[in-house]
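Values quoted throughout were computed directly from the atomic coordinates according to the rules given, and no laboratory measurement underlies them. Quick caveat: nothing in here was measured; it's all calculated off a predicted structure. Cβ atoms are built from the backbone, for glycine too; each structure is taken alone.
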Structure I
Amino acid sequence: MSLYFPPSLRVDFEPRLGGQSTWQDHAAFGYDLVAAKAPRLLVELGSQRGFSFGVFCQSARTHSLDCTCYAVDTWAGDEHTGSYGEEIYDKLASHIREYYRHYAYLLRMTFDEAVGQFSDGSIDLLHIDGLHTYEAVSHDFHTWYPRVAAGGVILFHDIAERQGDFGVWKLWEELQQQHPCFTFKHGHGLGVLRKPGGVELADEPQLIQLLFGGSAEDRQTVAEMYSIAGQFLKNRRQARKFREGREQAIKRKMTGQA
């Protein structure tokens, strides 16, 4: 394999939008994918607290990309996330206004309501992370697939989850028989699909080539690197939180003694 090391680790990347998220394990990959693919139009279906969307926007800003980003969600919750209060949307909207107001937008509506706002073949990177039943995710995929450009990339989160009525795994098994795909098994699973057509794979950036045209050994190495990268970011965040807590405790103790 040609020498490849996650750029997100070389630049000491840290997600600007914090908080708990099941997407934390894939933050490094999401950041690097946006940098490599350089999408002109990015759409996320299902954002909730906006962690993954924040990572995408952060990468677009850091790399000075000519990219417009949309997050589509009702911000009312569903049967898998549960319902949540208005403060979730307000916090994300405030973050977007502060850092990405000129190119990132929140569309507060259903996915079916939003699809008509995009033309066929216009989306370069689509992230599907809405309701995780087989019926729902299959509907989302087939509804939005025509909107994705030839050679565009589609992400599916939670492809490893089989509890209850989660069904993304089932759709993913079907899609792997029909499209170029790459599977990350860590972090609840992340599926990466490339729509056929567009530029030749040999002309794509190195990361895209490795994902969809690398040898079995190359692909395994990429999967392992990003699993380690995800854990590294989590460990560093936990270490920083521990250090800050200790510093505050020491400061309080010294203040009390004074």
Structure II
Amino acid sequence: MAIIYPYLPEGRTFKFVPDGYPFLEQAKQARAKLAGDPIWPNGAVLVKDGMVVAKAGNGFDRGSHLVHICPRIVEDCPSGQGYELCGLHDPEGHAEQMVIKKAQEAGVDPVGADVYMYGHWWCCKPCWDAMIAAGIKDVYLLDGAHEEFTREKVHAPYLVPQIKKVSLLGNDLEHICDSVSCACKEIGCTLSLELSKEDDVVMVHFGEEGASVFSHVTSLGKPVVLFSLEGIDVPEEILRDSLLAYHLVYRLDTSLQKKIKNILIQF
């Protein structure tokens, strides 16, 4: 049965190799060490004249040590959609384009090289365009990649709730308290309206005295999720704070419970 790809340029196809194939193993290692997308990590290597000449991961090759809450997960975007919501998912940061960029930066001409990719089952149009423009010969995937790297399978191990305790602070909590409470119950974590050193995540509703509340909670050194009503101005220094893990702007008619759950399961 033919595999239906979301995108495949005319005249191009994928080639496949079994798990354990040496070049694919190196792509797997690139995925583990270099991918900056913790929800859907992907790795690629560029092979020319029988040698690996470049390695890269998606998420701009930044590695997996940083917390990232993906808006595409929060908004339940289908595979291949919503990239504009998340800078980490800009096509320029995909593994295919990053591995070409790294090769070129190292002075390697990618013309005639092959890409081996581990972590996904298809390539988007911008990545195909970049590979074709760079002269990439063939793209190799894992045998059965379309079954191994489905959204459900890839996300499953990364979207298992790890947090145990969440606190919620700020003003006008009646707008969001029920939604936060239900989301916490759904994933099995405890919600408190008081700040504690035991908190895994602190949620702040930005209202009156929002800046002072935010300053107070960041003294704990825990990741912060910020809520603000649409139209409320949040100071730029807060939006740039290194502890701010996610900022959710909402309207009063917004259904928040699922969005909050989708935020929390990414910690």
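When mean count of other Cβ atoms within 10 Å over residues 125-132 is calculated for each of structures I, II, structure I comes out greatest.
The greatest value of percent of Cα pairs over 29 Å apart among structures I, II is that of II. Taking mean count of other Cβ atoms within 10 Å over residues 149-156 from the coordinates of each of I, II, which one would give 21.0? Source structure: I. Quick check: 23.8 is what I get for mean count of other Cβ atoms within 10 Å over residues 45-52, calculated from one of I, II. Which structure matches? Only one of I, II returns 23.8 for mean count of other Cβ atoms within 10 Å over residues 45-52, namely I. I, II: which one has mean count of other Cβ atoms within 10 Å over residues 93-100, as calculated, at 14.9? Working through the options, I get structure I. From which structure (I, II) was mean count of other Cβ atoms within 10 Å over residues 5-12 calculated, if the value obtained is 11.0? The correct label is II. Among candidates I, II, the computation of helix-only ellipticity at 222 nm (-39500 (n - 2.57) for each DSSP H run of 4 or more, over all residues; to 500) that gave -14000 used structure I.
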